[in-house]
Structure 1
Amino acid sequence: LSVVARSNLEVVKKNSAVLSCPHKIATTYDYIICAHKAISPGLDPNDFRSVANMDTTFVVLQNGVGNEEPFRSAFPYCSIVSCVIWVGATQDSPGVIRHTASEHTDIGLYPNPRLDATVEETRLEGFAAMLRAGGTPYTISDDIQVKRWEKVVWNVAWNPLTTLTMQDTQQWLSSSKESVSVTKRLMREVIGVARRSGVALEYGLVDILMERIQGMPGIESSMQVDAREGRRLEVDVILGTPMRKAREYGMDVPTLATVYALIVAVDMRIKQALGGLG
């Protein structure tokens with residue numbers, strides 16, 4: 001710990017600095033913004049019980065689907081704003097972030113039937129106002145789950161496939177005659193799960209996303225980087241939720257099931273290397 005002192009420099013040099021901090025924060029917040037990786041989504045809400053009340057709005061800024069459900073279960077009378085972020089960034093060194101590509105955020109309500117719709121809309125607009133003040137480009141979506149599942153169709157392909165092969169997206173796609181077809185099958189299976197869940201995705205999204213990735217340089221996914229650095233993987237909300245829903249509906253998703261099983265094994269190896277922590 002380094003201390004910068006001016007007028008009290010001599011006292012600090014002689015007696016050192018004494019810092020007194022409360023053991024717990026004795027206040028609650030209007031908005032709690034969750035931008036951490038959803039490694040253990042079912043456990044996350046427990047961290048916020050001391051700083052949330054019935055007027056708190058949770059803002060879920062994470063990849064994946066099903067992220068909101070643990071918060072709704074733990075805080076049934078709170079509003080939830082769900083967000084989908086498309087941004088390219090990389091951490092060149094600890095604490096040094098380089099923004100590499102465009103930025104856009106889709107935001108929308110995860111509706112709470114216990115609350116008045118006007119109250120929910122006011123809270124959504126309150127968060128939108130903060131984004132505007134910060135110059136963050138965003139769009140308010142009437143059905144944010146469509147946007148969430150669209151992003152998951154993207155993530156469910158590139159995150160695990162780059163992680164399992166330790167290749168970037170272009171290396172993977174050019175690695176064999178089968179790589180493109182495997183990727184498309186994986187995307188289509190997840191779209192099928194979304195449609196069965198009542199989310200209006202079209203199968204044409206596969207071609208749109210493939211065209212997008214083929215027009216980009218090779219990308220190392222965040223999951224690939226996490227695996228290489230020995231960090232736990234964001235498995236549950238990206239692959240786990242679609243897999244569980246497919247089982248629930250009795251759907252045959254062989255590509256998703258295979259990729260899911262392999263990624264779970266990789267994550268388990270990392271967890272064991274961390275001593276069962278993570």
Structure 2
Amino acid sequence: MKRRGKISKAIHRIYIALIMLFLYSPIAVLILFSFNAGESRGKFAGFSLRWYKDLVNRDALLGSFRNTLIVAAIASVVATLIGTYAAIVIHKMPGIMRNSTIKVANIPMLNAEIVTGIAFMLFFGAISVPLGFSTILIAHITFNVPYVILSVLPKLRQLNKSTYEAALDLGATPAMAFRKIVLPDILPGIISGLLIAFTLSLDDFIISYFTAGAAFKTLSVEINTLTKRRIPLSVNALSTIIMIVVFVILVINNLRKRPNGNKALIKERSA
């Protein structure tokens with residue numbers, strides 16, 4: 001039995017290792033070739049910062065990256081505010097109405113992005129709104145809201161209603177009770193929703209392609225344009241920088257959560 005258990009563990013570890021290898025090998029190759037001294041995408045000619053230096057001169061690429069960051073930052077913040085308030089309202093609804101509203105709110109997540117993108121394009125065309133920054137921003141806010149709702153609702157379900165009601169009985173205003181009692185408990189869900197919304201906006205191509213227009217390009221749309229010619233390895237350099245920044249943000253977020261988790265564990269054990 002012990003031998004079978006060891007074999008089973010070994011198989012599981014090999015399986016996980018193969019999955020990790022499959023997932024991260026393309027990223028490792030992308031990072032490696034961002035330091036390639038040559039221009040080939042299939043032959044590594046030695047380490048060099050050539051493409052990082054070349055990135056400085058790529059005005060179109062950097063401009064599209066700046067546009068992407070602006071859209072992602074604004075869309076994620078606005079979607080988080082709207083989604084958090086919507087989650088609170090949904091949480092207070094009666095059971096049947098709450099479940100129905102959640103199902104309707106989940107439709108944009110289940111819908112194909114190409115359908116959503118075309119729908120937005122036709123909608124803006126029907127109301128005679130020219131495609132550009134405002135249209136892509138509205139589209140990104142709209143498709144991000146359901147993800148924020150999905151992140152905040154579980155935290156609201158975990159709330160102890162009696163604590164909030166006790167604060168009201170002790171003379172606190174609803175706003176003060178929300179700020180002191182509810183907000184700290186749902187804050188992890190809000191931050192998770194914000195990060196998800198920012199990442200989705202940063203990564204989106206299909207909806208951006210149909211709603212950005214010709215004058216405003218995000219990074220994904222600009223890279224799609226470059227595929228019609230030859231993609232420079234400076235794209236690898238920019239992608240590497242983005243991945244490092246995202247990785248640092250995730251590490252900081254996890255480190256921020258860990259002390260809270262340890263405190264909760266200590267309280268449970270002491271009780």
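What follows is calculated from the coordinates using simple rules that are stated; it is not laboratory data. Keep in mind that this is a model prediction, so the values were computed, not measured. Cβ atoms are built from the backbone, for glycine too; each structure is taken alone.
When relative contact order in percent (Cα under 8 Å, 6 or more apart) is computed for each of 1, 2, which one produces 29? That value comes from structure 2.
-26500 is what came out when helix-only ellipticity at 222 nm (-39500 (n - 2.57) for each DSSP H run of 4 or more, over all residues; to 500) was calculated for one structure; which of 1, 2 is it? Working through the options, I get structure 2. Figure out for me which of the structures 1, 2 the number 1.57 belongs to, where Cα Rg over 2.2 N^0.38 Å, for residues 129-240 alone was derived from the coordinates. This figure was derived from 2.
Which structure, out of 1, 2, was distance in nm of label points 7 Å out along Cα→Cβ at positions 9 and 57 calculated from, if the result is 5.6? Going through each structure in turn, the value belongs to 2.
Each of the structures 1, 2 was assessed by distance in nm of label points 7 Å out along Cα→Cβ at positions 105 and 177; the largest value belongs to 1. Calculated for structures 1, 2, Kirkwood radius over Cα pairs in Å is largest in 2.
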